[in-house]
Structure P
Amino acid sequence: MHDAKPVPPFVRDPLFLLAVAAGPAGWLALALILPAAADLAWPLADPAKFVIVAAVYPLVEEVVFRGLLQGSLLRTGWGAKRLGALTAANILAAIAFSAAHLVRTTPPWAAAVLVPGLVFGFFRERHGLHAAILLHVIYNAGFVWLYWG
């Protein structure tokens, strides 16, 4: 008999599940003010683009911003200081994450990724980098599918 792999703790975390549910709720709210792509089947025609933007970008961004930057800041005395549930390291990494989006998006869209960046950072500290990566991939996959076609 083979042993079943244990379920990662974040999968049983009600806050993480709430954060996962916030993705579709956000897409729905956005759909009320911004029309979705004309062809929602577009990922079938360009799967490489979809995978790169929905999965590869989040992986790289999480390693850089939550893994390296936030991780380094957490090791400083002041980076571990808290403002409620958020550390200074998380806040600064989220601001840097948002600012980095100015390279490819408009200032309002770059600002819009600040809150998800804080959420990713919160779960990086709560459950590790893998939880932040998974959540980021989920958020990007829906957004990219609906709005990049």
Structure Q
Amino acid sequence: MATRSSRHELQEIEDIRELLRSRQLRATPARIAVMQILRETHAPLTHADLAERLVPAGFDKATVFRNLSDLTDEGLLLRTELGDHVWRFELANLQHPDRNRHPHFVCLSCGRVQCLEPLELTAGSKRRTQEIGQVSEILLKGECQTCLETAG
């Protein structure tokens, strides 16, 4: 008899398969594995982060990279660069696409990246950014709570 956890995992895999097929993508084990990891992390991951987890499971780095590119091209993943010349990938919010571009926080000490809720600019900031152009991303940098506690 399947446990609740394994039933949940089987349902998650089936949901991912349906999503991939809805985009005319084959539901390969590598694509499913990439999507599963990104579903459970809730933060953008680099190709290296994903490869570190998937190579021991039998997927090579090139396959992981190809699948990240394919899933991004189909709008299932978002790709962002946070000032360090490294692409990071996270799930696209298909139900609320307006929430896809959200701010990120990068810890200057440990490099950890965290997603933040959308921020509202002040009236003055909105006027100033309209004079300059259009804001498409906000990136905050600082020290995460863990690093602050370790240093203190």
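If mean count of other Cβ atoms within 10 Å over residues 32-39 is calculated from each of P, Q, which structure is the one that comes out at 19.2? Considering all the candidates, the number was obtained from Q. Ranked by volume of the Cα convex hull per residue in Å³, structures P, Q are topped by Q, which has the highest value.
Structures P, Q were compared on distance in nm of label points 7 Å out along Cα→Cβ at positions 88 and 104, and the highest value belongs to P. Across the set P, Q, distance in nm of label points 7 Å out along Cα→Cβ at positions 8 and 136 reaches its highest value in structure Q.
Here the criterion is distance in nm of label points 7 Å out along Cα→Cβ at positions 64 and 96, and among P, Q the highest value is seen for Q. Hey, FRET efficiency 1/(1 + (r/R0)^6) of positions 48 and 120 (r between Cβ atoms, R0 = 25 Å, to 0.05) derived from one of P, Q reads 0.15; which structure? The value was obtained from structure Q. When mean count of other Cβ atoms within 10 Å over residues 40-47 is calculated for each of P, Q, the greatest value falls to Q. P, Q: which one has helix-only ellipticity at 222 nm (-39500 (n - 2.57) for each DSSP H run of 4 or more, over all residues; to 500), as calculated, at -14000? Corresponding structure: Q.
Looking at relative contact order in percent (Cα under 8 Å, 6 or more apart) for structures P, Q, the greatest value goes to P.
Since every read-out is calculated from the coordinates, none of them should be taken as a lab result. Worth saying up front: this structure is predicted, and the values here are computed from it rather than measured. Cβ atoms are built from the backbone, for glycine too; each structure is taken alone.
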